[in-house]
Structure 1
Amino acid sequence: MIKSKIIIGLTGGTGAGKTSALQALQRLDGYILDCDAVYHEMLKSDEALRSAIRNTFGDVFEKDGALNRQKLGNIVFKDPDALDTLNGIIYTHLPRELGRRMEKRTEPVIGLDAINLIESGLGKLCDRTVGVIAPAETRVGRIMQRDNIPESYARLRVNAQKPDDFYRENCTDILENDLSTPEAFAEKAYGYFRELIEICKEEKQHV
């Protein structure tokens, strides 16, 4: 049963250290569900989702069944209302599949990896929502190195994302990556989630 599991949602901007935090959860025998990856798998096989997209945006699927991403993109990226409609369709159908997959897992802890965890409403599936944050300058340096991009583009990407205050105001918990190396942050995240899991266990016992 999902109720017997501890579900922790993770979100945060690029370069903040979410990957290291997810790996720390895995070290604690947690199973990670990548919401974006699940959505892309559903595009291939979930007929309810495919029908909803087709009925709203027309024939955006190829003859072999694959989504024509460019065709759909040309519709939704030019029209904010259309993009909101697409996101509404996705986040209507995605929880059902996430729930099915969580039911099948035997691990006691599940981490939901979702960039739009709060905005999408997926946070409602979670016992705790954790915003991973880091100083903007640190994030710029990390993604420059990680993605081999110039500083100007790295700053554009960071500035285009939600500020730290968004996560502080909307997440139940904050994990701050204020350390100088990924290894140090990985250890901090490990200790952090070990304590958070114990707190969640206590909370579930008293529900």
Structure 2
Amino acid sequence: MNSDSPIFQGQRKQLCERLLAEGYATEKVLQAMMRVPRHLFLESGFHQHAYLDKAFPIAAGQTISHPSTVAWQSELLQVEPGMKVLEIGTGCGYQAAVLVELGVKLFTIERQKELVDFSKRMLKTLGLRAEQKFGDGFKGMPVFAPFDRIIVTCGAPYVPKALLSQLKVGGIMIIPVGEGTQKMVRIQKNADGSFVQKVLGDAAFVPMLKDKE
């Protein structure tokens, strides 16, 4: 595995400065992203491009999200250290690493076994801890519920009821919803059990997969 060289660190700093200037996230989120070497989550052939604001293919026909998307979703979550956060769609583990660097207690689920194995290795290599599961993201992780925050990193055709039920009162879910084109949606749970939804903008993610037993 390639080291995190000064060249990569410099490129990462420039990327984070651009994301800050463009308003994707605040310093807190971008400082966490500075601590995560994105190039290590990519195949070596992509390393020199790792700090461009681009998505890249990873295993199992999936992608690693644009850094701007990771910054934006992380900012929208409004996490505080110690919060319990559920991530749907671990992928290669890059978003998970950023969330752990933000100090949350992370629970993350992934449907592709190849990506579960890869992300576990990556987080261990970086010294980051998360509760990881191979399974159906539509079902969430009820054994660990409720969660302060839920982040979905794949395009959901609808908002899964199981995920809504696993959100704490006052909790926030950030989820891209739609088939084909998606909208980023913020959902907050009220004390009476109702939900307030707000559409925050356009999104483009790989589809959320289900029916994994």
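What follows draws every value from the coordinates through simple rules; no lab data is involved. All values derive from a computational prediction rather than experimental measurement. Cβ atoms are built from the backbone, for glycine too; each structure is taken alone.
Source structure of the calculated read-out (relative contact order in percent (Cα under 8 Å, 6 or more apart), 37) within 1, 2: 1. Please state which of the structures 1, 2 yields 20.0 when mean count of other Cβ atoms within 10 Å over residues 81-88 is computed from it. Label of the source structure: 2. Using Cα Rg over 2.2 N^0.38 Å, for residues 25-104 alone for the comparison, can you identify which of 1, 2 gives the largest number? Sorting by Cα Rg over 2.2 N^0.38 Å, for residues 25-104 alone in descending order puts 1 first.
When helix-only ellipticity at 222 nm (-39500 (n - 2.57) for each DSSP H run of 4 or more, over all residues; to 500) is calculated, the result is -8500; to which of the structures 1, 2 does this value belong? Source structure: 2. Here Cα Rg over 2.2 N^0.38 Å was calculated and came to 1.10; which of the structures 1, 2 was it taken from? This value belongs to structure 1.
One of 1, 2 was used to calculate mean count of other Cβ atoms within 10 Å over residues 65-72, giving 22.5; which? This figure was derived from 2. Can you say which of 1, 2 returns 1.00 when FRET efficiency 1/(1 + (r/R0)^6) of positions 73 and 185 (r between Cβ atoms, R0 = 41 Å, to 0.05) is computed? Structure 2 accounts for this read-out.
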